[in-house]
Structure I
Amino acid sequence: MTDGDRLIFRAARAHLIEFGWSRRLGKGPRGSTCIYVALEKSHDKVSKRFPEIAWTPFRWRELLGIEPSIVKWNDAPGRIQDEVIALFDSVLSEAAP
């Protein structure tokens, strides 16, 4: 995992905590978003300071260890926000420098 990946994952986690998590692409109540949109917004924000950080959702899916896709994992029946945040916590703690 690169430093850029860690920045994106930390920012996406913070976004999901601040605005909430939702299923489906797009925004929910209070501006909540799915993981994919949180990663997209985080990339947009972080890449302004670090333009070398590429938009790599397939790589992030692999780093997060989710199948078959970010969107399908996000939208799985029974998925809850705590589980989504725990995923980022787990990946970030395993990748700590």
Structure II
Amino acid sequence: MIVLVVAAMAADLLTFALAVPHVGIAVEMNPIMAAGYMHVGLVAVVLLKVACTIAICLALLRISKKPLRKLTALFVIFVGLLGTLGNLVTWSVS
């Protein structure tokens, strides 16, 4: 499940990096990522995404009950894929 979490977060990051130059940062709904991008650039977004992904994976590993760990991982995967989808849709309509 950790591999899927990392893949979903990476897909979100990749589609963000591809979409933002075409549509602009103003359409980003996450204010932390938008501020990081505006002040530092893509490097800030990459560092924030990597830090969050590592923290999420470490937190998942600490959940001792397997059903809860799987459910939490599925939620995180869903969020990453939802971000990916949002980026792709935004990019495609621009």
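Have a look at I, II and say which one yields 1.0 for distance in nm of label points 7 Å out along Cα→Cβ at positions 46 and 70, as calculated.
I
If semi-axes √(5λ) of the Cα gyration tensor in Å, for residues 22-61 alone comes out at 23, 10, 7 when worked out from the coordinates, which of I, II was used? Kindly include the intermediate steps, with their values, before the conclusion.
Details: I: 21, 13, 5; II: 23, 10, 7.
Value 23, 10, 7 for semi-axes √(5λ) of the Cα gyration tensor in Å, for residues 22-61 alone corresponds to II out of I, II.
Please compute relative contact order in percent (Cα under 8 Å, 6 or more apart) for structures I, II and give me the label with the greatest value.
If we compare relative contact order in percent (Cα under 8 Å, 6 or more apart) over I, II, the biggest value is for II.
Consider the structures I, II: one of them gives 34, 25, 20 for Cα extents along the principal axes in Å as calculated from the coordinates. Say which.
I
From I, II, which structure was helix-only ellipticity at 222 nm (-39500 (n - 2.57) for each DSSP H run of 4 or more, over all residues; to 500) = -29500 calculated on?
Label of the originating structure: II.
Computed from the coordinates by the stated procedures, all read-outs in this text should not be read as laboratory data. As the structure is a prediction and not an experimental result, all values here were calculated from the model. Cβ atoms are built from the backbone, for glycine too; each structure is taken alone.
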